[in-house]
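In the part that follows, the structures are each spelled out as C-alpha cells.
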Structure I
Amino acid sequence: MKWFKRILVSLAVLFALLTVIYNFFPGTIVDLSQRIDRSRANLTEKSLRIEDHTIVYLEGGKGDTIVLLHGFGAEKDNWTKFAAFLTPRYHVVIPDLPGFGESTKNNNSKYDIASQASRVKKFIDALGIRKIHIAGNSMGGAIAGSFSLQYGDMVATLGLFNSGGVKSPNKSEYIKMMEQGKNPLLIEKAADFDRMLGMLFVKAPRIPSPIKRHMASRSIKNRPFNEKIMNEYRNNPFTLEPRLGELSMPVLILWGDRDRLLDVSSVSVFAAGIRNNTTAIMKECGHIPMVERPAEAAEIYMKFLNKQQGH
C-alpha cells in the first residue's frame, strides 16, 4: 500500500503545483495553450529583421502562400485555430504586425496603414515569396487592402474579414462611442477588458479569471503604444472606399452580422465597389469571426479559394 500512498502524495503535490501556476503564473498557462494550438495547426514561431523592426511570425504548411493580418490591439495567435484548417493544403504565414504582439514597438516609427502595408511588402520579399493570398481582419483588412492596391501583381486573392477602410452607412456602436471621445479598444483598467470582449464577440470565449487578469494587465501595459498607433490612424486616415474599383483580384468579403465595431452595412459598400467579389455573412457572430467561430470561417474561406482555383 506504500506505493499507493506515494502516488496519492505525488498527485497532491502535482495538483498543488498546477494550482499555484494557474493562479500566480497565468502567463505560463497562456503560453502553453498557445504552443498547443500552434502545434495542432502545424505552425512554428520565427522572427525576421526588417529595417528597424523585428517581426515575429508563425509559419507552417506547404503549397500556395496565405498571409494573414490581425487587427488593432491583436496579435498573430488570433489566427491560429483558423489556420489549422489551412495548413494541410497551404503555406501559411502570420506576422505580428510591427507595433503589436512580440514584434518591435518603436516610438520613432510610423504605424499608419500605408506604412504597415509597406512593411508587409518588405517582410514578404525577405521570405522570398512572389505570389500570395492575403487576408486581414479589421485594421489588418485595411492593410491587406492597401497592400493589394499597391502590389496587386503579387496578390492572387484578397480576404476582407470585418475590414476597416470604408464608411459604413449605419454607424456602429464603436463609432458612436468614438464620437463621444470614448475608445473601448484602449484598456485602462480590468473592467475595460470585459467591455472590450463584449464589443468583439456575440458569444465571448470563457476565460478563467486568473488568465483574464493576465490578459487585461498586458492590454493595460500596451495602452500607451496602442494609443500612439490609434492617433496616427486618426491623423493620417486611409480609406479604401474611393479605390475599391482598382481591386481586380477575387475578393472575399466576410463579416459577422452583429459586429459592434464595424457595422455589417459596410459590406454593401465593399460589394458595390469591388467587381469580382464573394460575400459571406456569418449569423450571430461578432467582429473577429476567425476567433469566435474558426471552423466556420475557415470553411467559407477555403470554399472561396477552391472556387478561384477551379477545385
Structure II
Amino acid sequence: MSELECQINRYIAELARTGFSPHSLRAYTGDLSRFLAYLSPPRLEPPAPGEIDVLILREWLASLYRDQLTALTIRRKLAAVRGLFRFLLREGSVSVNVARLVRTPKAPKSLPDVPTPEQVNTLIDRVNDDAGRLEPARDRAIFEMLYGCGLRVSELAGSNLEDLDSNREWLLVRGKGRKERQVPLPRMAAEALDLYLAERITRGRVPRDAHAIFLNHRGRRLTDRGIRGIVKIYATLLAGDSSLHPHSFRHAYATHLLAGGADLRAIQELLGHARLSTTQKYTQVSLTELMAVYDKAHPKA
C-alpha cells in the first residue's frame, strides 16, 4: 500500500471517529479514491503526500473539467482533498496545505424549486390514501416530520424515541458534526407520530432497533435511502412529480417560515445552519416568488 493510500485511509477513519454521517463518509471515500486513482498511473506508485504540489492539483482539476463534471461536483471533490491535506498538516505529514492554494470553481447561482404550501399539504393529506403501501401511518409521520420540523433526511433517519420530550412538543436533533439542536414538533406531526407508534405496539413484534423512531418491515432502523424511496413513491403516485425528495420539504419549511414573517436568524437555528449565508438563499426564493406575484398583479408591472 502506498503512503498516500495509507494516509487517505487514516483520514477516513478519523472522519468516522469524529461523527461524520455515513452519507458523507461514502462521498469522501469515493472522491479520495478517485483522486488516488488519478495519481496512480499503471504500474507506478502515486507520489507521497509531501510531493504533491499545486501544479499536480491543477492538472487533476483540469482532468475533472475534461470529464465535464459540474462546478458543484468539482467543488465537492476539491473540498475532500483540502480536508485530507488539513489532516496531513495537523499530523505533520506535510508542511503546507497546497490544496488551499488552488482556486475554487465558482458555483452557478441557482435557486431550489420549492413546492407551495398548498402542494405540500395536499400531498401529505393524501399519504393515508390507498397507495398500496404496507405502513401508511409510518409514511404519513415521515412526511409530517420532514415538513413540520425541516429535518435533513439523515437527521430523521437517526432520530430515536428518547429524542422526543414527554409532551411531544420538542425533538432533539443531531445534525452535522454531531451538533445538537431542539426543534418544535408541530401538532400534526406529533399526532401522526403517536398514531404510528401506537400501531408499532399493536403489531406485537419486538423491533431489532428498539431506540429508532422509524423502522422498516424487518424491524430495523429505516435508512436515509429507505426514506428517500418512500418520498419518491408517494411524490410520483400522488403528485406526479418524481423530482420531489426529502430536502424539498426542508426547503419548503424554511421558505414558508420566511414568507410567514419568521426571523432569518431563528430559521438558521431551526435548520441547524452553521452560517447565516446558507440560510439566506431562502430570502432569494421568497423575493423571486414576490416578484412573480408583483408582475402578475400590479397594473404598472
Review point. Out of I, II, which structure matches -14000 when helix-only ellipticity at 222 nm (-39500 (n - 2.57) for each DSSP H run of 4 or more, over all residues; to 500) is calculated?
Key: I
Check your understanding: Where does the value 1, 8, 15, 18, 17, 13, 7, 5, 5, 5, 3, 1, 0 come from, among I, II, when P(r) over Cα pairs in 5 Å bins from 0, in percent, for residues 89-240 alone is the thing being computed?
Key -> II
Point to revise | Origin of the derived value 1.18 (Cα Rg over 2.2 N^0.38 Å; candidates I, II) | key: II
Exercise for review: Assign the value 0.8, calculated as distance in nm of label points 7 Å out along Cα→Cβ at positions 73 and 105, to the correct structure from I, II.
Suggested key: II
Exercise for review: Give the label, chosen from I, II, of the structure having the highest value of FRET efficiency 1/(1 + (r/R0)^6) of positions 113 and 145 (r between Cβ atoms, R0 = 25 Å, to 0.05).
Suggested key: I
Point to revise | Value 13.4, calculated as mean count of other Cβ atoms within 10 Å over residues 257-264, assigned to which of I, II | key: II
Check your understanding: Upon calculation of distance in nm of label points 7 Å out along Cα→Cβ at positions 177 and 225 from the atomic coordinates, which of the structures I, II produces 2.9?
Key -> II
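Bear in mind that the values in this text are calculations on the coordinates, not laboratory data. Just so we're clear, the structure is a prediction, and the values are computed from it rather than from any experiment. Cβ atoms are built from the backbone, for glycine too; each structure is taken alone.
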